[in-house]
Structures are given as C-alpha cells and as structure tokens.
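The next part holds the structures, each set out as structure tokens.
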Structure 1
C-alpha cells in the first residue's frame with residue numbers, strides 16, 4: 001500500500017482510508033454471484049479507478065475484485081445529480097509505482113467531466129430513490145456552515161458552498177442533505193496547497209432528522225491553523241491541507257441503503273473511501289478504497 005493510503009485522515013469519527021484484507025476467492029460468473037463491481041472517476045480524468053465490489057452480501061476489496069474482472073463489464077455512469085449513462089469497462093491496469101495497488105479502468109464511451117462520476121454494475125439498482133443536487137446559493141445552508149466553522153476557530157469565515165446533495169439515504173422517507181464547502185486562498189484545480197493559510201478549510205456535513213430533531217454530522221473536516229503562515233512554513237511545520245468532497249451516492253451492495261463515496265486530496269495525492277450511514281449507527285467504514293499519492 002502506498003504512502004498516501006497509509007495516512008489516516010480522521011473524518012467525523014471515521015477514517016477516510018481504511019484497512020483492506022480478506023482472502024482471495026476463485027473467479028466466478030458475475031451474474032450467478034450477484035457480483036457488482038464499482039468504479040470512480042475524478043473531474044477532468046479520462047479514466048476511472050477501480051473501487052472494489054459487492055458480492056454475496058459482502059464487500060470485496062480492489063485486490064479481491066481484480067480476479068473477477070475480465071473486461072467488457074457493463075456499468076451505469078452517474079454524477080451526483082445526473083442521469084445514468086451505459087458504458088462498457090475494460091480490464092483493470094495498475095497505475096504502476098508508486099501506486100501499484102491502484103488500478104485504472106478505461107470505459108467506452110469515454111467522456112471527461114467537471115464532476116465526479118460513479119460507475120455501478122448495470123444490473124444493480126444503485127439508485128432506489130432519487131439523488132438530487134441543489135443550488136449552492138442557499139443562504140440557510142451557508143449559515144449552517146458558517147456556524148460550524150466559527151465553532152472550529154475561524155472568526156469570520158469566507159463561506160463557499162461547492163455542493164448540496166439531497167437524498168433519502170436509508171429509505172425511511174426522510175430526506176438527508178449533504179453540504180460541501182471549501183475555501184483555499186491558493187489552490188490548483190481540485191487540489192489544495194501543501195499547507196493552508198488562516199481561513200482555509202474544507203468541510204462536508206450531513207443534515208438529518210431523528211425523532212423530529214434536525215442534527216448535523218461531520219463527514220469530513222480540514223481547517224487550517226489560524227496562526228499566520230510564515231515564509232518558511234512547510235508540511236513539516238504545519239498540517240497538510242486536505243480537500244474533502246462527496247464523490248458519489250448510491251446503493252452499492254443492493255441492501256436498499258445508499259452509501260457515500262468520499263474523496264480526499266492533498267497536494268501530492270488523492271484517495272476515495274466508501275462509508276455506510278444510518279441514523280442509529282452513524283458513519284461506518286467499509287473496506288472499499290482506492291487512491292494514488294506519495
């Protein structure tokens with residue numbers, strides 16, 4: 001496992017990168033086993049990454065999934081709020097060092113996008129309920145983020161909402177809302193600077209209702225130290241800045257509850273992890289992950 005995947009970024013009580021294990025199973029027919037592989041694609045990329053799979057009621061890691069993929073698997077490609085588009089995937093190929101345990105999968109038709117793209121098995125009902133994106137100009141959610149950032153030490157935060165997603169994740173008839181906000185004075189595309197300046201942050205919140213009470217759960221948060229940045233400050237003297245985003249929402253194992261795919265990036269790498277959420281248990285890790293970094 002590469003250096004970046006060994007880093008443990010604490011996200012609201014769950015680790016963004018989690019351990020992967022389990023014994024490899026013999027190749028079997030995807031149809032007979034209910035085998036459901038999944039891929040993820042970052043904005044601007046022209047290839048997807050293998051995230052893992054579900055089969056026979058359990059999660060399969062990237063390593064376990066590799067032996068079952070022969071190429072020409074059929075997927076449905078979705079952004080958070082977009083329609084499903086049929087594609088065909090190729091055979092996974094390793095990125096090579098320093099990311100030999102991460103695998104790229106070409107898809108046909110190929111399409112780059114300015115949004116995250118999640119690929120699920122075509123036979124899987126990965127969206128049992130609608131997933132909708134909302135306008136990011138919503139003042140109510142801006143104030144929710146503002147209050148959270150003030151609690152975390154930013155006195156006058158520059159609130160920039162970058163995503164609002166609404167869905168009934170657990171099928172109880174009540175909608176949850178996932179709020180994404182990110183601000184860095186300096187950044188390169190989706191990647192943050194090596195270290196943050198005072199006022200820099202990236203945060204993802206989940207708003208949900210329990211017995212009539214609205215609660216807020218932090219899915220991930222990175223807030224730069226509020227002490228002034230010195231000219232000689234580096235990641236050795238200050239924490240690495242980390243962008244955290246919601247990359248996908250889907251029922252990845254067919255149990256009727258939709259999982260969350262979280263994305264994390266620092267200046268030399270990025271990763272994805274899949275988390276399960278219920279009001280009773282909160283956020284729970286799965287062994288599904290991929291990423292590349294040094």
Structure 2
C-alpha cells in the first residue's frame with residue numbers, strides 16, 4: 001500500500017469510533033498476552049486444595065477453579081493460546097489460499113478449474129464441522145487445532161483472491177505491463193497483488209475472530225489446547241459442570257471470548273471502510 005494511501009486510510013480509521021473501540025480491545029488483549037510472563041500472577045497450573053472454587057476476592061481477583069487454580073492467571077495465559085491460534089491459523093490460510101487464488105484467477109483454464117473445484121468442495125462443508133473433523137484426524141493439540149482451522153479457512157481466501165484478481169487483471173495498467181513485455185511473475189507481484197491486498201487484509205482480520213471462536217470450540221471439545229495448559233475454551237468446558245456452585249468460572253472466559261471477537265470484528269469493519277477507495 002503506498003504511503004499516501006496508508007495515511008488516508010489511517011485518518012479514515014481514526015474517524016470511525018467503532019473501529020477505534022475494536023482497536024483498543026484487540027490491543028488490550030494482545031498486550032496482556034505478550035506481557036503474561038512479566039505479570040505478577042501465580043503459576044496458571046498451580047493447584048491449592050484449600051482454595052477450591054473460591055469466589056472472587058482480594059487474594060484471587062477472579063476467583064479459583066475446581067482444583068484451586070487462580071482464574072486470573074489462567075485467563076492471562078489462556079489469552080496467549082487463543083490469540084496465537086487465531087493469528088497463526090489465519091497466516092496458514094493466507095499463505096496457502098492467496099497464492100492458489102492468484103494462480104486460479106490469473107491463469108484461468110484448467111488451473112482455475114482444479115483449484116476452484118477444490119475450494120468449492122471445501123466450502124460445501126460448514127467451517128466448524130470441517131475444523132473439528134480435521135482436528136480429530138490430526139489429533140488433539142493446539143498445533144493441530146491451528147492447522148485444522150487454517151486449512152478450513154483457506155477456501156475463503158482462495159475464492160476472495162480469485163475474484164479480486166479476475167477484476168484487476170483486466171485493468172489498463174495490467175494490459176500496459178503486458179505490452180511492455182513484463183513476465184507473469186512480475187505482473188502478479190508488482191501490479192496485481194498490491195491491488196488485491198486491502199480486501200485480503202480485511203478478510204484476515206475478520207477471520208481471526210472466527211478462528212478464535214473455532215479454537216475455543218475445539219478446546220471445549222478436547223481437541224485443542226490440552227490440560228493443564230490454560231485455554232478459554234477448556235476453561236468453559238470445566239465451568240459447565242459448576243454453573244450453580246461457581247458461576248464465575250464461566251463468566252470470565254466467556255466474556256473474554258466475546259470481547260476479543262467483538263474487537264476483531266469492529267476493527268475488520270473499520271478497515272473495510274477505511275480501505276475502500278469509494279469512501280471519502
């Protein structure tokens with residue numbers, strides 16, 4: 001993105017209050033996740049049988065869980081797992097989906113037919129169902145969950161990139177590049193990819209929110225982060241058994257998932273408006 005376009009987009013983003021709220025929420029959770037090793041909180045795996053299911057107090061600000069572990073500590077360390085799953089999953093989806101979409105849209109013919117049919121077949125299966133199936137096949141772990149979510153999100157980026165390339169490759173500046181003898185590689189990376197970057201960035205931001213929900217769902221089902229390592233999804237899985245005796249065990253991970261997903265969605269909507277050249 002050229003510097004002037006970037007500055008204009010940032011100015012438009014700053015005028016969007018909901019986008020700024022999303023940016024603040026995302027920044028807060030990212031900072032918490034990065035600062036987890038430096039914060040003065042107990043070991044998230046440390047148990048205390050004298051503090052089982054204690055309500056929020058000065059000693060344990062968010063209470064304790066079913067085996068006396070500090071929920072605040074587990075929330076902070078769980079943020080690392082959730083955010084890492086969201087970001088890494090989307091990186092996997094982008095690194096595979098965008099090149100395939102570029103090839104499909106630019107070259108067309110049999111390449112387009114093969115890639116499009118594969119994408120259509122994957123899109124025919126609901127995202128979360130496909131992620132659960134892949135995670136179950138690969139085995140329960142956070143790494144395998146990220147791979148499963150990334151592969152499940154990949155078809156969206158294939159289809160988006162292909163559609164954008166089909167639109168851009170007929171523009172006059174691309175035809176001019178061909179006329180002066182530039183090769184396909186140079187045209188794709190110098191002229192087409194920069195012009196399809198904005199919608200890919202917006203989709204990536206929105207997909208991070210979906211990936212975080214998917215990771216929480218997989219952890220809830222026992223296919224993601226494995227105990228005793230903290231994860232918001234696995235915390236909710238345990239909390240469902242104690243909703244009457246210790247409802248705070250479900251409050252905090254549920255609220256955290258809601259807020260971080262809300263933040264990425266608001267930020268993604270704001271980026272879409274800011275990067276749209278038709279918007280003044």
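Assign the value -24000, calculated as helix-only ellipticity at 222 nm (-39500 (n - 2.57) for each DSSP H run of 4 or more, over all residues; to 500), to the correct structure from 1, 2. Answer for the origin of the read-out: 2. Taking distance in nm of label points 7 Å out along Cα→Cβ at positions 166 and 270 as the criterion, the highest value among 1, 2 goes to 2.
Kindly point out which one of 1, 2 the value 0.90 was derived from, the read-out being FRET efficiency 1/(1 + (r/R0)^6) of positions 134 and 182 (r between Cβ atoms, R0 = 25 Å, to 0.05). It must be structure 1, since only it matches. Looking across 1, 2, the calculation of FRET efficiency 1/(1 + (r/R0)^6) of positions 110 and 222 (r between Cβ atoms, R0 = 35 Å, to 0.05) that yields 0.25 traces back to 2.
Of structures 1, 2, which gives 1.34 when Cα Rg over 2.2 N^0.38 Å, for residues 46-85 alone is computed from the coordinates? The value was obtained from structure 1. Using FRET efficiency 1/(1 + (r/R0)^6) of positions 54 and 206 (r between Cβ atoms, R0 = 30 Å, to 0.05) for the comparison, can you identify which of 1, 2 gives the largest number? Ranking 1, 2 on FRET efficiency 1/(1 + (r/R0)^6) of positions 54 and 206 (r between Cβ atoms, R0 = 30 Å, to 0.05), first place is 1. Among candidates 1, 2, the computation of relative contact order in percent (Cα under 8 Å, 6 or more apart) that gave 20 used structure 1. Mean count of other Cβ atoms within 10 Å over residues 198-205 was computed and gave 22.4; which structure, 1, 2, did it come from? Answer for the origin of the read-out: 1.
Among the shown structures 1, 2, from which was the value -0.33 of log10 I(q)/I(0) by the Debye sum over Cα atoms at q = 0.08 Å⁻¹ calculated?
Numbers: 1: -0.33; 2: -0.42.
Of the options listed, only 1 reproduces it.
Readers should treat all values here as calculations from the given coordinates under stated rules, not as data from a laboratory. Quantities reported herein were computed from a predicted structural model and do not represent experimental measurements. Cβ atoms are built from the backbone, for glycine too; each structure is taken alone.
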